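Down below are the structures I want you to see.
Coordinate-derived values only; no laboratory data. Just so we're clear, the structure is a prediction, and the values are computed from it rather than from any experiment.
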Structure 1
Amino acid sequence: MKERLEVGQIVNTFGIKGFVKVYPYVNDISRFDDLKTVYVKLKKQESKLKIEEVKYQKNMVLIKFKGIETVEQAELLRNSYIEIDRSQAIPLEKDEYFIADLLGLDVYLDTGEKLGILDDIYNTGGSDIYVVKNELGKQFLLPYIDDVVKNIDLENGKITVHIIDGLI
């Protein structure tokens, strides 16, 4: 399991006082109110930054980091990812998972045949879509619904799915 979890991406600057606009990767954006320090990662560079202030605008999070005082300094953070230590994560409910723990898991049909690996997850608002890629590079899009995703076994690195008629 990864030691850190991505909680958002800095997509733009906001105003002239060094705020950044963050697209959140969390279900409850007020989660950012509880964060004191985060890791800001761009390519292979990362910095540990202290959060000075958090505001909200529609479904976006506006963050002011200590030491980032101008729009020019904030601009350097654009396209960075915000990560937190796993220990800072909110505990999950039963049958909830961190995306970072699911990506790369083997995906098997309920018949025992390997379908591929979980390559990506898209949130569509209604339900998540699991992108499974096989060894030939072919992608299968599977909705995260009870009729399709039958079991997630993190300990053994395996997801079991049932393909309903018309899905593939």
Structure 2
Amino acid sequence: MTMIKKIINPWLDHSQYKCFGCSPNNPFGLHMEFYEDGDDIVSTWHPESNYQGWVDTIHGGILSTLIDETCGWVVTRKLQTSGFTVQLNVKFRKTVSTTESELTIRARVTKQVKNLAYISAEITNSSGEVCNEGEAIYFLMSQEKALEMGFRPCEVE
């Protein structure tokens, strides 16, 4: 049985940190927090009407962002480096309502080839139904470049 551990956000004290996905200080952001569950990185998110596309339906771009951000934290925590998305494919299997009580986003590395990480992700609704599936390819920076760009080691509580 794995123990789920909260990931400590290493950039909380950075004065210019305003990530749309994970900064708690971005007034328009998603305010995501992340947990490590074995090989997976997990986040839960509570939809709001401000993020709708059509009436009572979460915008597809927001759902894609939830997947992309979680995949990014896989790179940060599991691979202990920085990187960026070079490809993101999202399959929208089921619409997600803004009235949904909670979404769970889960991602993990499926393959790594040199400086590319292949990461799979999914979003499930509060009933446990898979609503979206994502496959991301991330370019991984060298440790030296990551440090130069401001990377900080990512630990758990």
Structure 3
Amino acid sequence: MQQTLRKFDSLCDILDRFDRDPAKLISILQAVQAEYRYLPKEALAYISTSLGLPPARVFGVATFYAHFALEPKGKYVIHVCDGTACHVKNSQGLVKAIQKKLGLGGDKTTTDDLLFTLETVSCLGACGLAPVLVINEDVHGMMTPQKCVEALDEIIEREAE
């Protein structure tokens, strides 16, 4: 219960920081996602009420932009490039190694402990480093399936401390 109240307080602080201005909806959604790592449905409903906007408008903006997520994401978001250069250099092998290591696959893209989320993207703009993946903001180029597993093991060890 106390954790729910704390989360609600954070949402109110975000709305206040943007003066509860409907014109700042995208900035508010970005701040909420930064706080929670996704946009909870309850938060979208509260934002709608607080800004005096129809729920469909808030939900429409949240679903229009690919940057926004309506499901929880992991602390570490892994983007594997599957553009032409990366695909030719076996980016799918990276995806398979990561899925196997983390127990992901099919519709399951986030680990149960919310530590990792795996997403493929069309291009990361680093074709010279193919195949490439990004873990949060860290770019990892010329990856192999084994290097992917090693990078994940390092994060898992660090998080266990």
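Tell me which structure, out of 1, 2, 3, gives -1000 once helix-only ellipticity at 222 nm (-39500 (n - 2.57) for each DSSP H run of 4 or more, over all residues; to 500) is calculated. Mind showing how you got there, number by number?
On the way: 1: -1000; 2: -5000; 3: -15500.
For helix-only ellipticity at 222 nm (-39500 (n - 2.57) for each DSSP H run of 4 or more, over all residues; to 500), the value -1000 is produced by structure 1.
Upon calculation of Rg and Dmax of the Cα atoms in Å, for residues 91-146 alone from the atomic coordinates, which of the structures 1, 2, 3 produces 11.8, 37? Show your work: numbers first, answer last.
Working: 1: 11.8, 37; 2: 14.7, 44; 3: 11.4, 34.
Only structure 1 yields this read-out.
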